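Please treat every number below as a calculation from the coordinates, not as lab data. Predicted model, so just to flag it, every value in this text is computed and none were measured. Cβ atoms are built from the backbone, for glycine too; each structure is taken alone.
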Structure 1
Amino acid sequence: MIPSYKNDVEAIDAFVEKINALKKEISKVIVGQNTVVDYLLISIFSRGHGLLVGVPGLAKTLLINTIAKVLGLTYNRIQFTPDLMPSDIIGTEILGNDRRFEFIKGPIFSHIILADEINRTPPKTQSALLEAMQEKSVTVAGKRYPLEEPFFVLATQNPIEQEGTYPLPEAQLDRFMFNIWLDYPSFSEEVMVVKKTTTGTPPDPEIILSREEILFFQELIRRIPVADNVYDYAVKLSARTRPGTANAHHWANEYLSWGAGPRASQYLIIGAKCHAAIHGKYSPDIENIRAVATSILRHRIVKNYKAEAEGIRIEEIVAELTKGM
């Protein structure tokens, strides 16, 4: 059922209540990782895709599985392996009993796709996701098959095991709204994780939102007004990452070989809108852009040899770029 509110202010208030309820249900299964949960929810309600990067054992798969459950959406997990073929993802045509070809849909035909260890499969198979992520459709034998909205790809990547992996092409990385880094839990959080997972039956989270409500709130986020100075800030921040250009920051010229494109500016604005909304604000400000900037820019700027040699981290570069703005 499509929700009905008097105005967008009332709708945003309702959105905050739903977000808090979602977080409460997710916390029944996931301990901590509050910022990561925020980024994933922002990605979903902004119609984006998320890339989770972290060492094994940090519950990346469990987190995405839990989010799919509380959103009440269809969910498929694709384990990426070196022998995975594009047809294993999007589906294939088979010859039926009536001697006519019939298309058998692959696991991509779901609302939420968990692309587990996406960097373990060759680029040919990775590219099978490109059209689906950007166009929300797949093409097989010249025929287009639309994917049902909402549609999200939430991928995981292991940063420490490089043997037998295939780095994601920049074209595919750019299609992820966020590059989200998962860190180790704190000592107290890890104690809670051990207690939860070694005693009794894991709790089963409840469904909080319907498909129709998700689509409604996605449209609501798009309607949120943005001041001109916030638009200017987002575009200026992206421009400062581009070495050799008129607006480049001196750190970009010194430490970057490539900067972020216009898609970064777009995601900075839509991400700031959603970040503002989940915190009960009716319009984003510059602080909301700063809150999402690192995860949006992390995979869109490329360090040069000097940055690598000096051990300069992407996060340090982004922090420097935002100074004095």
Structure 2
Amino acid sequence: MVDAGLLLAAFMLPFLAILLAMPRFMKYLRMSGRVVDDVHKTPPTKVPCPVGPLLFIGALVGEVFVYLAFGSLIPLVVVGGAGIAFAVGIVDDLFVLGGKTKPLLLVFAAAPLVVAALLQSGVYDASIAFPLLGSTGAHFTIYTLLVVAAFPIVANAFNMMDSFNGQISGFTVLTSLALLFAVVLRATFDSGYSLARVASVLPLVAISGAFYIFNRFPSQAFDGDSGALMLGAIFATLAVTSGVEIAAIIAIVPAILNSFYTLSSARGFVERRRMTTRPTRLGEDGKLYASMEKSAPTTLIRLILLSGPLDEQGVVREVLLLTAVSCLLSCATSVLTWVH
């Protein structure tokens, strides 16, 4: 009963922090002139941005509570990685970093995780558990190099899913729930698994869920790169520390494919605000159309729109449907991995 109360508090504290503070923070951004055009509206509307700082505060509240309640190092590692990714993102929000600079800086978001693993055993297992096949052998150096490489990939994949009203928040809600399912399942069937790892996932579910209320169509707030990169870094940290990497990867397949399509067609890392040709265009009827220009980058949205134009809500619905399918496959993977 005590553990259930602590788990509920780990969710409710960050959820309420975002829910109650967001209206005032949005008002502050408007008064400070921190608004951007919602370019997929006719005419464009002004939306407060970035609310990434508030999302970080919400994550901080939740993870610090988990640390105090369970005494685990894991939530502090989550905060450390989130803080570095947030710092990179807020600099990009304010000054616009180069397309290659941002991924390089995001490598440092893995530093708290690696340092913690060097100082204390058990922060993460240097092996990967596959469904049906079991776990690989442990190799700390190789696994750690893969972890360091994964952080900019996952963080940027989340950032590239932040294009339309409710897209990044809805995507994070679904994928964090799939991650939570994997962690709960492992905790159920692995007697040596710490309940703190389950609690550490709950703030991510909470802040993304609360943010969705303000980010869904029509958006009242945008997170900015500071929010999207931070969400990706938290997801990556939790996947590694929880030892559910394969299930986590499957859950975010739409984001990974979107990132791969974009990078391959753009021939490398290009800051999206500096792209000369957009992958989609807004028609006079208010619907989105796939760009037919050869120089336009190939994105998941553009591929969806090749079958016909959709309004913004329709586009996001298709993306979230794909994400939901990936999350269901992720849950199936978790069952095949941990239910014996």
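Suppose you compute distance in nm of label points 7 Å out along Cα→Cβ at positions 51 and 203 for every structure in 1, 2: which one lands on 3.4? Answer by label: 1.
Could you tell me which structure in 1, 2 was used to calculate helix-only ellipticity at 222 nm (-39500 (n - 2.57) for each DSSP H run of 4 or more, over all residues; to 500) as -22000?
2
To test your reading of the models, identify which of 1, 2 gives -0.27, -0.68, -1.28 for log10 I(q)/I(0) by the Debye sum over Cα atoms at q = 0.07, 0.11, 0.15 Å⁻¹ when calculated. Going through each structure in turn, the value belongs to 2.
Comparison across structures 1, 2 (criterion: distance in nm of label points 7 Å out along Cα→Cβ at positions 195 and 211) gives the highest value for 1.
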